[in-house]
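Each reported figure results from applying straightforward, stated rules to the coordinates on display, with no laboratory input. These numbers come from a predicted model, not from an experiment. Cβ atoms are built from the backbone, for glycine too; each structure is taken alone.
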Structure P
Amino acid sequence: MLCRPHGTHRPARAIVGSVHEQKHDDERLVTARAVEWDARYSERDGAMWSGRPNGRLVAEVAGLRPGQAVDVGCGEGADAIWLAQRGWTVTAIDVSDVAVSRARQASERAGVAVDWVCGDALQTPFAAGSFDLVSMQYPALPKAGGEPAMQALVDTVRPGGLLLAVYHDLDGERREHMKSRGIDPADYFDADDLGPLLGEAFTIELHAVEPRIDPPPGTPHVADVVVRARRR
């Protein structure tokens, strides 16, 4: 039997207290992110994004048989609406209530049904093996949310299903520019962090820097880091 060394026993009350404190910290983090993103979206009255689906999503998914999909960090909903128009049953989640409200209105105008969720994808308890497609297009998922939470999100891909994650290919100059604006890319999960979480459960079909497909006019990002992985 394994025993805790003398003097290191943690009372049950202390354990419960630490769990409660961690949960409170997580909630504060989510609230702060929601406030931050709501403020960004509220800087303009109209849409922040182009309203077109991300080109890499279209290229990688157009030929797939529709199933259950989740759009992580859905923003104003263009990707989720595109998927729904092609027969996918879509859950779309974003931490910003402003973005989700705009996305819901856009889906109503498009005449498609999407399950819109306002929340943090790393804190929302999606069941393991729920989705045929997990789409993460330029996700802003903070490492402070915890590696186990990111692993749980990866595990929502069902056997035979696809995880498609696309990140901006950031050079040193662009990283420094973002840091000068108070955003450190190192604080967020990226493709290199994702790889170890896939492990032997996935076949990595693509992990490469690729030209960005159909970028919005004026965008500084001209290349993507693309991870396409299929669950075995």
Structure Q
Amino acid sequence: MLRTFTCEALVLKTASSGESNREAWFLCAEHGILRATVFGGPKSRLRAHVSPFHSGTLWVYRDPVRNSHKVNDFDVRSWRPGLRELYERAMTADAIADTILGSHGGGGGWEAALSLAGTSLDALTEAGEGAAQRIFIQFLWNWAAFLGLRPDLDEPGRPCEASPDGLVWFDRLEGGFTWSVPAGPGNRFLPLGPGARRWLLAVQEHTPERILRITADPLSLTQARVVVTALMAEILGRELPTWNF
């Protein structure tokens, strides 16, 4: 990697560093998750530009001796001010960013990861009450697919060959779906009703902007959220606090 390089990036998170600097975590199309220091006080233009959920072209200097990075400039193309207008939007954006960080940016294919994150955040900026939850569920469901770990709800030959109106169950230990639950204690199996199943099958075929118009009844959305967050918790090895909003 060159000492100075440019890449397309999305700001996922920032934190104070010292008296006037910041540490920023980016998702970059070429380099995955990148941590870099933003120098400058509160009135710095660069500090204002490097804010969570802004995306654009990033210029970075890499110090090979200290193995550290410094932000030289950031040309913001997407500011996404709508994410700060509603509490639900802001919390959903934080949950999406933490999921990306928790899975190390997906471990590869970062251009596709950046696209998935960007389109979800773009849709979120226009989301009304209740729609943010649908975008969050869809993001986790499609992020699991991006990681190559999303179980198939409709694959022939699997025990999930229930009728379209049948109840299926998510097996937390096996990470797949079944339509018959063995007797026994514990919460290993989570129910997914026909409404939730059809909704998940529908939203995996559409962009985040499109699902603003694909609704579901409250029970189906609750079941979908419980199952999808349980799936992602199994993938990451833990449940992230920012999911609980």
Structure R
Amino acid sequence: MKHKIGLIGMINDELEQDLWGTLKNMSDLGYQGFESSMFVSDSKDEMKESRKKMDDLGMDTVALVCSHYNEENLGKTIEAAQILGSKYVVSYWSGPETTDEALALAEQFERMAVKCNEGGLDFIYHNHEHEFISKFGEKKNECIFDIYYKNTEKLKFELDIAWCTFGGADPVQVIRRCGERISVLHVKDLSELHTRGLFCAVGMGKVNCFGTMEAAAARGTEWMVVEQDKPGNLTHYESAMASILNIREAGLR
């Protein structure tokens, strides 16, 4: 099964040196999208021109960031996403410490999701490990991710499979349970699961990257976005190349 493969981060140094040449190289390797807010501008004409150049490369802007800390900027982000052709607005972090805080955040995320829906977009939330490790409720048996999922309807998710795995959850099982609301995967691998932050190219570590991609695609997830927070034995650019080649070798692109 072929999937839409995107990229986030990793090639920032190369983008600074040669923006469009670097994106063409990534397109030639098989990447179909880039998750970034780098094309957001006060100038609508500049954003339209950036979209045209991305279209010419056969690449999409996957998502634009609008943290819940900056909810007042959501309207501007929605407008930029509409111009740039992005379907998703994403918030990358929250850190509730109690059930009440988690429920309040779920309410805020749902409010932002409704506003995005009104603009023809989806609002997605990106997890780290603590959303699966921290347990709330009287029995301390409900994780933050589940609180967000159970107490919202319009909110969608960007499941980071490495942080999910490092948090002790099985991303395949999470997808089987919640997959209809997981719009984007961050496909990320870890060379070791007992020490935080040991990353490697996709398909070279301990995370079930390819099995998770298959499970997600079967449930309707649109984008599989390659990410690596820190370089391992390869440079970030080399890892971006190795990851897409491994995905292609696995027959997933």
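Here are some notes:
- At a computed 55, 41, 30 (Cα extents along the principal axes in Å), which of P, Q, R: R
- Structures P, Q, R were compared on FRET efficiency 1/(1 + (r/R0)^6) of positions 43 and 139 (r between Cβ atoms, R0 = 35 Å, to 0.05), and the highest value belongs to P.
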